[in-house]
Structure I
């Protein structure tokens, strides 16, 4: 994502999204001719790269177009990105049964190209020079929402960003909150089974987490436009930390699902509100590269600290979830303090 952020400054948002669409379609073709697990690895690798070519430019685009509703716009993009699998997967299942494996993948490749390239064509960034001549709104005059042009001209470079405490507190937040959030997607069903709820009932805990993780993104984005990015994220992280600490003593399945839903909401908030916070802390000119560096904390560090470490702790403690939920809850509480230390450059 860091590289995509760099490249979009040189080649433009449309070209980046178009390349991501082409890579996604090509990955489906690779799946058709897969003869070994290594080709499936290549398919997964291509999809991972392709998502970066779409996600970072899309987030950048909505930051540019919606200066007064950055949270809501970023939340919408993040929600669609997160919920798309839940909506499309049943359709893919039906296509597999009706068309067969090869025809299904070729159909997906064609649909991806058609819809994706239309979207890429429409992904036109605003003229930033023209934006500079637009009179500020009352909100901008009060300073509650930084002007789009101000966030462009007063942008930090990547090197300047790395010398600020705000970036590193945000990086720690993504590491710890990301680790605690993604762990629930692995632990939810296992924890339910360990409590004797049964597999079908335990899945409800995971469903509750996934539901608020997806739908909560647009809600937290909207709320952050009203009460501020730091405050929204801080409240969500503290709530999730308390939810993790309480989860070990939940009395029934409903309580477990509700607490998991709180964790899911905080996890979705991390994704939806971080983008406008990065824009308002470091500017828009190098937003893609800086947000990509922030995301690296989640991509490279959160996994080992979250799912990997929690699995190891469960192994050595014979399935003691109290210890796991304790450290994951502390991760969220620390994140709540860290995010308060991220200071937007424009108020």
Structure II
């Protein structure tokens, strides 16, 4: 989730869980909720390291109790033994919620680090969800205003946010069922997913990868689930995707399930020459991070060619892709320079 959501969740929990004092609890809640994202500073050092290690060890199940113990030990040093236990339980709650909220998005969280680098995700929430954030912010504001009625209202807002999260989970189940109907062949190979879209829990991207291509559709689900066993797909239209310009996802409207439009991205032909070891290492790290990678296009130059890779997991109609890998190779496949994302820096 975004930092604002994490901050509001941390502040709200700091007022609902007994602590050394209201003010110090807010400070501790802010520190605990931001602590896992210290790995975000990797983006200023090396964007390749960022996509590999962000949401790694600092978001793992092992780091949660370790960070809670560290924070409680600092609190003991500042306020005495009586601060240790409340700060430990506060840290455990805030850090656990931070990991849960990140796990609910589609980015992927390495909760088993250092035992495994596998990224886990629930695919329930878009990384920025104003409705979810507003519920937490309202609860945090109320809890800060009053230690009596404010805490009660804050608890109600926290429960409402939890209910909203479960509602998104139910919509995800419905969208995933629809995706398996839309892409039956891909579903058998376990390469199908339903990914949340911004500004509505009813909007989803249905996506499936196959040999040399990726198919996707954008759907807006009805308010009520369709009857069990009913097939909402009445018409499927294939739409060939035009090449994107500047790393931007071509517009495609969100359709009702019965009017679903499927489009297919065809992978560009790979280069004839093999990648150099340096280029292969960069590509392998990107493919390790990407969930639905596609060699989008290749461009021939006088001194070689440029290859552009997308991760279609982050598709939002009409929006630029946040993670695009561009490799500039010479005629022998040697790396000339590379670029990741719109905000990435070129390396030589």
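Per-structure values
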{"quantity": "Which of I, II leads on percent of Cα pairs over 34 Å apart, largest value", "calculated": "II"}
{"quantity": "Given 2.8 for distance in nm of label points 7 Å out along Cα→Cβ at positions 4 and 212, calculated: source structure among I, II", "calculated": "I"}
{"quantity": "Answer label among I, II for the case where P(r) over Cα pairs in 5 Å bins from 0, in percent, for residues 100-171 alone, calculated from the coordinates, equals 4, 17, 20, 17, 14, 12, 9, 5, 2", "calculated": "II"}
{"quantity": "Which of I, II yields 15.5 [mean count of other Cβ atoms within 10 Å over residues 28-35, calculated]", "calculated": "I"}
{"quantity": "Parent structure of the calculated result -0.40, given that log10 I(q)/I(0) by the Debye sum over Cα atoms at q = 0.11 Å⁻¹, for residues 180-299 alone is the read-out and I, II the choices", "calculated": "I"}
{"quantity": "Which entry (I, II) yields the derived value -13500 for helix-only ellipticity at 222 nm (-39500 (n - 2.57) for each DSSP H run of 4 or more, over all residues; to 500)", "calculated": "II"}
{"quantity": "Entry that produces 1.9 once distance in nm of label points 7 Å out along Cα→Cβ at positions 12 and 292 is calculated, selected from I, II", "calculated": "I"}
{"quantity": "Winner on relative contact order in percent (Cα under 8 Å, 6 or more apart) once structures I, II are ranked, highest first", "calculated": "I"}
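Every number in this text was worked out from the coordinates using simple rules, so none of it is lab data. What you see is a predicted model, and the numbers here were worked out from it, not measured in a lab. Cβ atoms are built from the backbone, for glycine too; each structure is taken alone.
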